[in-house]
Structures are given as C-alpha cells and as structure tokens.
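A.B. asks: In the part that follows, the structures are each spelled out as structure tokens.
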Structure P
Amino acid sequence: MHRGHYAVIEELLRMAKELSARPAVLFFDPLPRQVLRPDAPPKLLTSLAEKVRRMRMAGVDTVVRVTFDLPLSGLSPADFLQKYFFEIPEFQLVGLCCGEEWRFGARNSGDAALLKELVTPHDIQVRTVPPVMFGDEKVSSSRIREAVAKGELTLAEQMLGRPYVIEGVVEHGAGIASSELHTPTANLADESLQLPPYGVYAAYTDLGSGEKLPGIVYIGDAPTIRGVQNGHPVVELHLFDFQGNLYGREIHVTPVQFLRSSQVFPTTEALHAQIQQDLANARMVLRGAASENRGT
C-alpha cells in the first residue's frame, strides 16, 4: 500500500458514491511474481494482515483476496474478467477503477483500452488513474523496496505516504539477549519482509494501541552470537523501561534513525558494552525527536 494505491482507492470511493454502489478492493495474494518467479520473489513491504488493515483505514469495507496461482496466470484477459467479475451472482458490478498502466490476463496482455472494450457490453463503467509521481519517477513498490534496502527511509516514507514500518508477530529467540547481555528483546523473524541495511536503529514501536513506545532495534544476522554470518536476518527489539510479555503479539516497529552498522565483537562482554552505548544514543535521539514533534 503506497501513494499510488491510495490514489486508486480515492477515485474508487468517488466513483462508488456517484453510482450509489459499495466500494470493494480486489487484490492478489501471493504477489504474481512470487508465483511466476519463485527463484527471485519480491520482498514484501507489508504483511497480508497489515495490507488489509490499511485498505480498511482508507475507507474500503469490502476487501477481496484472490489467490494467485499458475492456472490463474494462464487465463486470457476475457476469461479472467468472466471468472472473477462477470460470473459472481452475489453482486452486480457497475464500475471498475484501476491504475491506467494496470495489466491483466496471461503475459500481461490486457490493458486499460482492452478492459473498457470487454466491459462495455456489460454496462460497466471504467475509470483509470494516472501514476503518482515523486520527483521524475513513478511511485512503485519496486522503487520503495530499493529505497528501504539502501536505508533511504525518508524517501520510502514520502512514497508510501506514511512511515516505513517493520511488522510481525513476536517469536521466541535464543534468550541470549536477556540472560547474557541483560537486554531482553522481542524477536521478529519474517524473511519475506524488505528490511533496511543491517545495523542498530533508534525506533518507536506500536503494540496495537497506537501509543509509540521508545526503544532500539537491531537488524542483522547476529554474527557475534551465532558465530557465523549466515545471511538469515533477525529483527530484535528492546523497549526502554518496558515490563510485560510480548510473545505472540503483533507489533509495528518504526526505525527513526540509523545508529551504527552490524559488526562482529570479540566477546559477548564487548557486545554488551556496545549495546549500553547504543541504548544511550537511542534515548538521546528519541528525546530529540520527541522535542521536535512537540515544537511543531
């Protein structure tokens, strides 16, 4: 969900009001490229649950998830529309809204012009929305992934229309952060998410109430603890002055400022000393951020 999607939803809501119809959003899950290119699937910017939540926040009550698979990918544009739009007895379709560059059907052979041609006999209106531009380029998920991967989180936020967030369900970790480093962490482990560069970040976390809790987050492969750089990232969050059990809870982490890169330490004692410095730096950064927000 980024500014381009929100532009389509805004037009959809206007269209629904004019036609006295109920707006609904249809989307594919998994992403087509996850199915068609399993060797190089795209990283996700939001989880399925978060995507649906943001659609509802944008004003759409009806959200339709279509499972994308190889049989669906082989449907012609006409067959795709027939199966997923014209043959649904539960509702009468009166309008379609999409991005003007949207493609559908096998090998992306259908475009907006063909869409209008195919729906005209069914008395269905079509509206297309031009791409949202940021700078000289279109806002797109791939461009946002690239910005996040480079650590350009302000740029990602400007294209998303909201801060970049790492979300997930807290899982059990190795317990070393609490027992040996005396800094208990909540662990998120979702390799499908697009993450920023490895390192330590000052961060705010929402546990579901909307309240921003200050803390620090480490993103990386934890080479000092694991002993090897194995390429499987972890996201470890420590909340300042927090007492409670987070296991199984869905949380939303917003990195605020990069503090340092991930690195190998000779001992856990050396890592512990660095963590204490990281905590002090993060507190200072977040105090400054809070002061700026109050000033505005």
Structure Q
Amino acid sequence: MSVSVQHLVKIYGAQRAVNDISFEAHKGEVLGFLGPNGAGKSTTMKVITGYLPQSEGIVKVCDFDVASAPMEARKRVGYLPEHNPLYREMYVVEYLRFMGRIHELSDLDARIRELIDRTGLQSHRSKRIRELSKGYRQRVGLAQALLHNPQVLILDEPTSGLDPNQIVEIRQLIRDLGREKTVILSTHILGEVEAVCDRAVIINKGKLVANASIAELQQQFSGQNIITIEVLGKTDEQALRSIQHVTQVRKLSEQRWQLVSPAQYDIRAEVFAFAVSNRLTLLELHKELFSVEDIFHQLTR
C-alpha cells in the first residue's frame, strides 16, 4: 500500500485529537477522508505529510516511516492544505519555478508547462498570484502539489472557492490522478465523495467509525433494496407483490412504483422478467441507494 496508518494517536495536552485510528490507502484509488469539524482529519493529514509528529502509532508512506525517514516520505507526497499557502506577490510561473527548484527538478520549464495546461492556468500564467480569484489560487496550489510528480497526493478541500464549471474540471482531474497515484481527499462536500471517491474513511471525535467502499457503505446502511420502476402498460400493486422477494410496493404515480426487498436480494432481474411476461415496457429501472450524506449523518450526529 502507498499509505499505512496503524494505531495513530495524536495528543494535545489533555486532548486526544486522534484516538487509535488505522487505515490504508492504495495506488489507483481515491480515498475520501471525512469527518465533522474537529474530528481530527487535518491533524491526521498533517501527520501523514510529516508536518506534525504523532504521539503514538506508525505511519508509513511508500514503506518509509514518517518518523524515522521523514525526508524520504515527504519526497513522495504532494499536499494541498485547506488554507492554501502561496507567495502572493510572485507570478504564477515564477512561483512554480521557485517550488520546482526546491524539489531540485530537472527539465523544470517543460513540467511547469504541462501542469499549467493540466490545471487550466494557461490564461493566468503571467499574473501575480494576488490578482487571482480564490478558485484560480486553488489551481496554483494543486499545480504545486503535483510539481514533483508525487506517488501520494493529499488534498484538503481542493474545490473550495471554485465555480460549478471549475469544480467539474478539478473533479475530473482528481479522478484521472486517482488512476495513477494514491489520492486522499478531504472534503465537506459529501456529493463530491460519491462523484470522485472509490472508498471512504470516516472519523468522529478522533475515532474511526467507517472504512469501506462507497457501495459497501450504501448497502450496509440501507438495510433493504429499493427499486424504482416506470412502466408503460397496465399493472397494479397486487401483481407487483407477486414478484419474488418483494416485501412492499409503493405507488408513486400511475406509471411509477417503488418495490422493496430485503438487502440480500437484488430483484432487478426478476422485475425485468415480470415486465417481459406481462408485456410491459420498462421506461425506468434503477436501484435507490443511501447517499454518503445520509451515512455521514448517521455515523457522526
């Protein structure tokens, strides 16, 4: 795995900001790292990046221990913190060149051109950072985090301040990066987790409360399957109840229905067979799922 967090504890005075959490993040996935304000998310990410020392536990990045081999671990991490620290009097290209020299990168100008294109900064490359909107400053921070081509990318609220079109572009970039790197994404936009992430880790009051794929969490918390259908043709509640494993039928309109079954039974094939045998035209057939927002509220309220 690219990131391994085992029994991590971080203590500030008498407060345990992070209380014995363990999880892993792997290459080729985007991991959503979630929790309410004060849950310990930022503290955990700062420990992974080597910005803060842990009180207990072991944290490794690409098999390098962040405590005993901090420089080797840091070389493999790109970090965009929530409050994006930039030298605002610098021009965009000047800032990226400055950061590239810190990383001792070769062929730096070509790398900067590539990242300016990839993060959509072409028309702003010659502006001072202080002249940019918050959304474009986020793009500069993201370009900085990617500059040294890290194996692990840690993003804290990366779409903060972006307009809807920019959010779509940055989410697509994160998905693309997730195919080749390990991405840990922290966000308060829970719909973003469903749109971008493969798996979610949720912490509350410093403790781990969930660690699973999005689909597994949705299945775990729904407790039942709910299928919504829209049909052309005559049917009724009694006929729909005859479908195997259907326990409840809800009429939404003359043509739309919801069919409920126990969580272990996916009845979509049976519904399709029912429609065929009764000469019904299916205009809609989809499985309703708990949203990440629903799950988050259940685990952290």
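Only the coordinates and a few stated rules stand behind these numbers; no lab work does. Everything numeric in this text was worked out from a predicted model, so none of it was measured. Cβ atoms are built from the backbone, for glycine too; each structure is taken alone.
A.B. asks: Can you rank P, Q by FRET efficiency 1/(1 + (r/R0)^6) of positions 82 and 170 (r between Cβ atoms, R0 = 41 Å, to 0.05) and just name the one with the largest value?
C.D. replies: Once FRET efficiency 1/(1 + (r/R0)^6) of positions 82 and 170 (r between Cβ atoms, R0 = 41 Å, to 0.05) is tallied for P, Q, the winner is Q.
A.B. asks: Still on this structure, I have one more. Upon calculation of Cα extents along the principal axes in Å, for residues 58-233 alone from the atomic coordinates, which of the structures P, Q produces 63, 48, 29?
C.D. replies: That value comes from structure Q.
A.B. asks: Quick check: 1.9 is what I get for distance in nm of label points 7 Å out along Cα→Cβ at positions 2 and 154, calculated from one of P, Q. Which structure matches?
C.D. replies: It must be structure P, since only it matches.
A.B. asks: Another question about this same structure. Which structure, out of P, Q, was relative contact order in percent (Cα under 8 Å, 6 or more apart) derived from, given a value of 20?
C.D. replies: Q
A.B. asks: Match the computed value 43, 21, 17 of semi-axes √(5λ) of the Cα gyration tensor in Å to one of the structures P, Q, and report its label.
C.D. replies: Here the read-out was taken from P.
A.B. asks: Comparing P, Q, where is mean count of other Cβ atoms within 10 Å over residues 90-97 highest?
C.D. replies: The maximum falls on structure Q.
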